[in-house]
Structure I
């Protein structure tokens with residue numbers, strides 16, 4: 001089998017599995033700040049118990065994120081040694097900054113967040129919660145900076161020649177604020193807030209369906225939908241801004257998004273379709289004529305640079321894959337806006353418990369932000385090909401020279417088995433924590449909890 005294909009497949013599998021957890025940590029971190037802040041303001045034990053419950057789930061996702069993220073850094077050396085040598089000074093500086101300014105901040109205050117409830121003052125504990133949330137966001141900042149530099153390199157120069165050539169930083173802040181970093185960071189954070197918010201909503205909707213923890217869940221859903229509405233609408237703006245940036249900095253990628261081939265024609269915006277790559281057209285699709293041109297330039301008649309304007313060796317090869325993942329991401333984004341707005345309306349009008357079917361929608365909606373985050377990354381990374389660093393280093397030239405296809409395949413099989421085990425453990429532990437549920441304000445358990453449940457309102461059948 002091909003070494004490049006297997007190396008890319010292994011890294012894609014590794015990062016896709018890892019990327020389940022950091023968005024959850026970022027989103028849950030914000031929700032912990034909100035719920036604990038409400039407790040400090042109101043002194044209402046419901047918010048305290050809500051926070052204590054979600055802290056446990058946050059700790060679980062944080063641990064999984066750390067465990068699954070370490071492997072990727074080893075892969076830079078085993079499978080992508082040429083890449084690491086060529087741009088290691090730049091990529092490594094962003095990773096070092098992530099460790100110093102983000103991971104240490106997050107992990108340093110995590111112990112207080114998890115175990116400091118009765119050992120530090122309420123204000124100090126709240127400060128720790130804020131620092132953990134800030135640390136998770138700062139981690140995203142530096143990782144996105146590193147990846148964005150690969151998409152739109154800036155603030156560097158190439159020194160040396162031949163095998164000794166490498167990139168080094170000439171302007172650190174130009175590297176940090178490269179042309180795509182801000183747009184991509186805001187879009188990633190918006191997706192992370194949605195992931196955390198819909199996990200929050202999903203669990204509390206499940207409790208309402210089971211007539212358990214009703215008071216906490218009614219308030220929890222209100223908190224979750226506020227974050228979800230704001231984040232889903234925020235994604236509209238960040239997504240548009242990102243697409244405009246792609247049109248300017250990576251026009252071949254934008255053309256692949258909409259399978260736009262003809263540079264003399266205005267760009268249409270497809271709702272769906274299937275790309276015939278040999279025929280260079282979209283089949284079975286419905287498009288809004290000129291809308292892509294309008295979103296980019298404000299004019300429906302402006303031609304958009306198509307795939308036919310680029311040499312064949314620098315055009316993304318899997319146009320249909322890019323087209324489908326991009327449109328799936330957009331479709332889910334609009335779906336989340338609709339679900340969030342309807343949930344907010346029903347929650348704040350007190351009608352959410354009357355519609356059991358919609359509560360089931362909320363339970364399973366936890367999958368949608370995760371799918372959108374995954375396909376969004378696929379779109380960005382596959383659309384960048386054949387470049388690993390856009391315009392500088394091809395993916396085929398970035399491989400390690402010594403690694404064989406058999407070695408990569410063997411390690412990929414091992415990773416798959418281990419990651420499957422870790423995922424099953426995560427689901428098992430998450431299920432246990434959800435079934436155990438939050439502690440009641442009266443701190444009653446066992447038979448006393450059953451007696452207490454009699455006094456709680458039940459759903460309308």
Structure II
């Protein structure tokens with residue numbers, strides 16, 4: 001194999017690490033970088049089937065997104081990788097002014113790519129389903145299922161509330177129109193029906209003839225939403241993406257279900273190296289060999305339950321207002337106190353809602369302040385593992401630690417990946433990190449981070 005089969009770009013660090021876990025457990029050699037990898041870095045790590053770049057664009061405005069994604073887009077265009085996956089949250093929470101999916105598509109897509117962008121609507125393995133173009137999501141592991149605009153958390157997200165379940169309408173507001181659809185009926189009927197739906201959705205542009213790049217329409221890709229209710233739908237989607245690539249790179253958008261779809265296709269045609277197939281579905285995580293620090297910045301009710309359920313930790317209530325205000329003295333004194341407890345061998349859980357109910361709003365300065373706090377804590381004490389609760393908090397925390405890549409270790413529970421940092425800084429190199437989105441993980445996931453998870 002001459003190069004990777006897939007490159008993924010995460011809109012936040014929790015999502016990017018989930019795709020890393022998906023690929024690794026599916027038998028692919030995968031590594032997640034924190035910036036565009038240099039040729040020297042890629043040569044040093046050896047052959048990869050998939051390579052990722054983590055970003056924090058989910059929390060950015062369109063101009064800031066372009067600044068981050070442009071150099072990644074240029075690198076991807078040079079790489080010639082067959083599939084580029086823009087990884088979004090499985091709940092698709094985004095808005096025209098924050099984490100705009102259309103802006104990401106316009107920045108990452110190139111006229112030389114296939115003239116359509118598949119959007120994989122659901123991820124059944126996480127309790128996310130897309131049927132007839134509408135998104136449904138489970139509330140917590142094993143919890144009830146809601147249409148996304150009725151979901152008790154996502155409909156009230158403090159930054160990007162999901163007030164519309166029809167993904168075509170939700171994404172059209174972000175510039176993803178025209179948006180066609182491959183529905184459940186076509187997916188059930190087989191390849192011919194799927195191909196007909198794709199051709200109809202893209203005005204037959206997929207028939208094979210490339211449109212002139214001078215045509216204004218050629219500068220904006222068609223987007224096609226795939227319903228997703230089961231693993232068979234994902235396998236059919238992956239096969240359709242390859243069939244309609246016509247030798248060109250395909251930009252695909254969705255949760256880690258995009259990686260699942262492509263893994264199914266690669267496995268069907270024997271594209272993965274036999275030496276790493278089949279990988280175990282989930283490697284057992286051993287108990288932590290030293291103190292564990294958890295930083296909880298999520299405002300979700302599920303995260304609140306996880307914090308309340310944790311029994312293995314000493315607790316530190318963080319003053320969110322002082323952190324967000326940039327109170328350097330408060331940050332340093334708090335980091336020193338936490339570091340002292342960790343150095344004494346205690347596991348420590350620090351959170352912004354430990355002292356009382358979480359605030360309904362979200363100060364954009366809080367996530368980077370939490371990242372700075374984590375870096376300061378690790379300057380005072382060594383940890384065996386670090387857990388970060390919250391998507392934006394995870395992104396900022398990892399950026400503050402500045403590893404150059406993350407490798408997969410295993411899963412804590414069903415949906416919280418554990419990764420290992422590769423860094424030039426000896427204090428960070430080898431550190432195990434659980435990066436958990438606010439809606440991910442079982443209620444006891446934090447105690448499992450300490451005790452291990454061999455289930």
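The numbers here are math on the coordinates, done by the rules we state, and not lab data. This structure is a prediction, so every number in the text was calculated from the model and none was measured.
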Worksheet entry | If log10 I(q)/I(0) by the Debye sum over Cα atoms at q = 0.06, 0.07, 0.08, 0.11 Å⁻¹ is computed and equals -0.30, -0.40, -0.53, -0.96, the structure in I, II | I
Discussion item. Matching task: -23500 is the computed value of helix-only ellipticity at 222 nm (-39500 (n - 2.57) for each DSSP H run of 4 or more, over all residues; to 500). Pick the structure from I, II.
Written reply: I
Worksheet item: Computing Rg and Dmax of the Cα atoms in Å, for residues 235-370 alone gives 22.2, 60 for which of I, II?
Response: II
Worksheet item: Upon calculation of semi-axes √(5λ) of the Cα gyration tensor in Å, for residues 11-98 alone from the atomic coordinates, which of the structures I, II produces 23, 17, 10?
Response: II
